[in-house]
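Visitor: Given below, in the form of structure tokens, are the structures.
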Structure P
Amino acid sequence: MALKIHKLPHVEDVWEITGDTDLIVRAYFKDVDELNDFLHTLGNNYPEIENVITHVVLGSYKNPEPWF
């Protein structure tokens with residue numbers, strides 16, 4: 001799944017992790033509409049994805065990166 005997701009537009013990084021969650025995907029969007037479109041793409045085109053949890057980063061305090 002990670003190899004499929006990392007090719008999608010907006011995706012910068014994909015990490016495979018342990019625990020209840022399988023992947024963390026870091027992606028950048030210019031607005032909430034782009035985020036919404038991306039989530040719909042995941043839901044409609046990847047039936048193997050059972051659940052998506054989103055977290056929006058509001059700021060960074062160490063090693064800040066440019067947002068765009």
Structure Q
Amino acid sequence: VAGNTDILLVPNVETGNALVKMMIYFMGACAAGVVVGCKSPVVITSRSDESEPRLASIAAAVVALEK
């Protein structure tokens with residue numbers, strides 16, 4: 001896909017994890033993890049995450065909660 005994407009679809013969780021880790025390591029990406037569709041959003045972080053991705057995940061959850 002050329003250009004900016006809003007969502008990445010992967011065939012399974014292992015592929016998704018590898019893709020995101022590659023983007024973080026090689027491209028300097030900041031990833032936010034949030035599960036939506038529940039009564040309230042669920043923040044997902046990695047044990048190795050620093051403060052920036054953790055804050056981004058919380059911010060994304062707040063935005064999802066307000067919609």
Structure R
Amino acid sequence: MPELDVVVESVSKEGEDVVVKGEVPARCAVGYYHVEIRVKGGKLVSSSCECGSDLCPHAVKLFLRYRGRMSR
């Protein structure tokens with residue numbers, strides 16, 4: 001079974017916050033969860049995910065992918 005990757009779809013600036021939208025693989029379902037995170041000062045401050053949890057593992061994975069791309 002192929003490994004599914006975290007996909008960063010868009011990065012935009014809203015005031016002091018950076019809004020990152022993307023898709024994160026769902027472990028228990030086929031496909032992806034749509035996730036939106038807000039980053040302020042390099043820290044994850046809030047998130048919204050289709051799984052229904054706040055600051056869930058999907059949001060953390062998207063944040064780590066975003067940080068990884070910013071450091072390149």
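Rule-based calculations on the coordinates, nothing more; no lab input. Source: prediction; values computed, not measured. Cβ atoms are built from the backbone, for glycine too; each structure is taken alone.
Visitor: Computing distance in nm of label points 7 Å out along Cα→Cβ at positions 27 and 51 gives 1.9 for which of P, Q, R?
Guide: Working: P: 1.9; Q: 2.6; R: 0.7.
The read-out comes from structure P.
Visitor: Could I ask something else about it? From P, Q, R, which structure was log10 I(q)/I(0) by the Debye sum over Cα atoms at q = 0.17, 0.20, 0.23, 0.28 Å⁻¹ = -0.69, -0.94, -1.18, -1.35 calculated on?
Guide: Working: P: -0.68, -0.94, -1.22, -1.58; Q: -0.69, -0.94, -1.18, -1.35; R: -0.57, -0.77, -0.99, -1.37.
The correct label is Q.
Visitor: Tell me which structure, out of P, Q, R, gives 11.1 once mean count of other Cβ atoms within 10 Å over residues 35-42 is calculated. Could you put the intermediate results ahead of the total?
Guide: Values: P: 13.8; Q: 11.1; R: 16.6.
Clearly, the read-out refers to Q.
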